[in-house]
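Enquirer: Some structures to go through are shown next.
No value in this document is a laboratory result; all are computed from the given coordinates. Since the structure is predicted, the reported quantities are computational estimates derived from the model, not experimental observations. Cβ atoms are built from the backbone, for glycine too; each structure is taken alone.
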Structure P
Amino acid sequence: MFDHLKNKFPIENHKWERYKGYFHKLEVPAKTVLLKEGEVSGRMFFIEKGCIRCWFNKDGKDLTLQFFLEGGMVASIESFRKKIPSPITIETIEPSILWYADKKDIDTILNEVMEIPEIREKFIDNIFERTFDYIKHFVSFIKDTPEQRYHNLLKENPQIIKRIPQHYIASFLGITSVHLSRIKNKILK
């Protein structure tokens, strides 16, 4: 896990050794809620193995906003950064091996590494990637049909189609499971 982060953010070895102590391993089953909508986020999670989804409740129905797989880092960024209630719930989909660090430790790391231009740029790029994903998904809901959204998901993230239960994919696409089945049957023909 740390090798992946180390490759992504090249920091001196002695600092990495110190930073490793800030991270705690967590093994959890599927359907484990890591953060509930309305709570203030105090941890950032890194996925060694497994899959996580972010979702929110709308009139008693959960709507999936984003999926994260191995190598991803997850937090309710707005809540984590501003100490405000989270607009989303973060939950595992599969049994997962995670590493987490508390906000105070992440803040310590960020304060130290933000002085290094290369690291600062990579970190900012990483945050913007998530924002770009949100914008792309939002725009897709405005301009694309559900079938086009499914085709985009197939093309851009085929591993999600293979690993994620269909009802979560349907929620992510903004359709019912029945509608998703119709789309998949149409594609197969």
Structure Q
Amino acid sequence: MSAHHPAPAGPPPLARGPRVTIGPYAHGDAEEFTAAARDSAALHRPWLFPPRTVREYRDWAARLTEDPARTGFLLRERAAGGRIAGFVNINNIVGGAFRCGALGYGSFAHAAGRGLMAEGLALVIRYAFGPMELHRLEANVQPGNSASLRLVRAAGFRLEGMSPDFLFIDGAWRDHERWAITSEMVPQDGPAGTGTAPAP
């Protein structure tokens, strides 16, 4: 780490893009993450409910780092000293002949609308189909969540169907569109032409 480009203490990035990096959750990120989540409540509701207290964050991060069926990635801005821009989690990971995981993700308000989430998701897709050796990623999106639908379309996911009353969110069972991408669908130079690469 150089003096002119400070970065937060913690695990090194797993992959780098032109503007963002992805890396694992760490306990030291609790204050920054939860402050960003509180500031982003209007953006996230009613679709998303990330942790907004340190205690909630620590439980959330523990599940993503200790449960072999889950993993999570924090997206950080390279030009902003490593400021957290959002997150992408892979849940319900199944190996064997399936090798699949289900995505959950969110951008924070200060990073929304700048293309950082698209770049970060592309990095996660490459990492999932590379070092994690997954074959398929799924994203279940409520039909009214236009920003999330634009994100998965731009990342190359295909629409596979509709699941009525699929998840219990914000007090009710919600319909979800089922989107998915497989390793064969990802160009060799990275999703959406990002040219992303693993961190050195």
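Enquirer: Given -7500 as the derived value for helix-only ellipticity at 222 nm (-39500 (n - 2.57) for each DSSP H run of 4 or more, over all residues; to 500), which of the supplied structures P, Q does it correspond to?
Expert: Derived from the structure labelled Q.
Enquirer: If distance in nm of label points 7 Å out along Cα→Cβ at positions 59 and 75 computes to 2.6, which of P, Q did it come from?
Expert: Q
Enquirer: On relative contact order in percent (Cα under 8 Å, 6 or more apart), which of the structures labelled P, Q is highest?
Expert: P
Enquirer: 15.2 is what came out when mean count of other Cβ atoms within 10 Å over residues 51-58 was calculated for one structure; which of P, Q is it?
Expert: The value was obtained from structure Q.
Enquirer: Quick check: 17.9 is what I get for Kirkwood radius over Cα pairs in Å, calculated from one of P, Q. Which structure matches?
Expert: Considering all the candidates, the number was obtained from P.
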